[in-house]
Structure 1
Amino acid sequence: MNIHVVAVFKFNENYLMEAVEHFQTLVRETRKEEGCLQYDLIEDKNNKGTFFMVELWETEDHLNRHSGQDHLLNFRKDVSKMLESSIEVYKGFKTL
């Protein structure tokens with residue numbers, strides 16, 4: 001069963017250009033992963049510095065493998081000082 005994920009990132013405005021560079025690497029590498037069906041970065045049009053990562057994975061096992069990938073771990077480490085608040089992650093299954 002496919003699993004959907006939305007992750008919300010809120011960055012300090014001083015770090016936006018640097019954050020986007022880190023996102024570019026993360027998106028490029030994640031899209032190569034087995035089981036990744038969608039991995040899109042969306043910038044909130046009304047809240048500067050707020051981004052949504054919209055993900056779709058073939059299975060929860062694929063998502064779990066993603067969680068241990070070096071490119072994701074490096075991303076988290078590299079952007080931790082740039083965030084205004086903790087990353088919020090929502091996971092679920094399609095109901096309709």
Structure 2
Amino acid sequence: MYKYGFQNYFEANFTALYPEVVKSGHWINVYLTFEFSKDTMLPADLTDPSALVVFDLEGEVQDFIVHDEGVDSEYKFTDTEKKKLLDFITQQNLI
């Protein structure tokens with residue numbers, strides 16, 4: 001993850017992912033909470049990160065959003081993290 005302006009960059013290693021799928025209008029929202037490996041060091045300004053992955057009804061990804069304490073944060077996922085999240089969603093047949 002990294003903060004806007006490419007600050008506080010780190011690569012999160014997820015050890016467990018917990019999904020919740022919510023269909024709303026034209027969107028399918030997949031909320032993911034996760035646990036991190038011991039070697040993942042969160043920056044001080046990111047206390048309880050989670051993810052929102054937004055899909056359209058055809059199953060195409062529209063956005064990856066980093067939440068902190070349940071609301072949008074200034075952080076973004078790296079391409080590697082996005083791939084890990086999408087691989088999990090696909091393997092679990094959530095969409």
Structure 3
Amino acid sequence: MTEHSSQITFVRPGGVATKVFADGAETMRVCLGYLHDPDDGVLAEMNARHEPVPWQSAKVRDEAIGAVERRKDLDDETRSQLVEWIVATPYFEDA
């Protein structure tokens with residue numbers, strides 16, 4: 001008999017999730033999410049100068065940068081600061 005298992009990952013509104021691996025778990029930003037989420041949104045993180053949550057991968061981080069650059073609801077100064085913040089945030093290597 002084959003044993004099946006499932007794993008559910010909950011992504012918080014700010015795009016942060018804790019992903020489980022064979023040897024433990026890591027909290028990471030898996031998508032841009034809601035920028036203004038007070039708990040873990042990227043904009044809230046930047047404004048509060050919290051320790052940045054690492055991105056899941058360089059690809060996810062680069063997609064977030066592109067999304068921020070295209071957003072029409074941010075003024076130019078905020079957009080520029082947010083892109084700088086994201087660029088300076090570390091990421092986990094792609095597997």
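None of the figures in this text is laboratory data; all of them are computed from the coordinates on show. The shown structure was predicted, so the numbers you read here are calculated from the model rather than taken from an experiment. Cβ atoms are built from the backbone, for glycine too; each structure is taken alone.
Computing distance in nm of label points 7 Å out along Cα→Cβ at positions 3 and 67 gives 3.6 for which of 1, 2, 3? Write out the running numbers ahead of the final one.
On the way: 1: 0.7; 2: 2.2; 3: 3.6.
Of the structures listed, the value fits 3.
Computing relative contact order in percent (Cα under 8 Å, 6 or more apart) gives 47 for which of 1, 2, 3? The correct label is 1.
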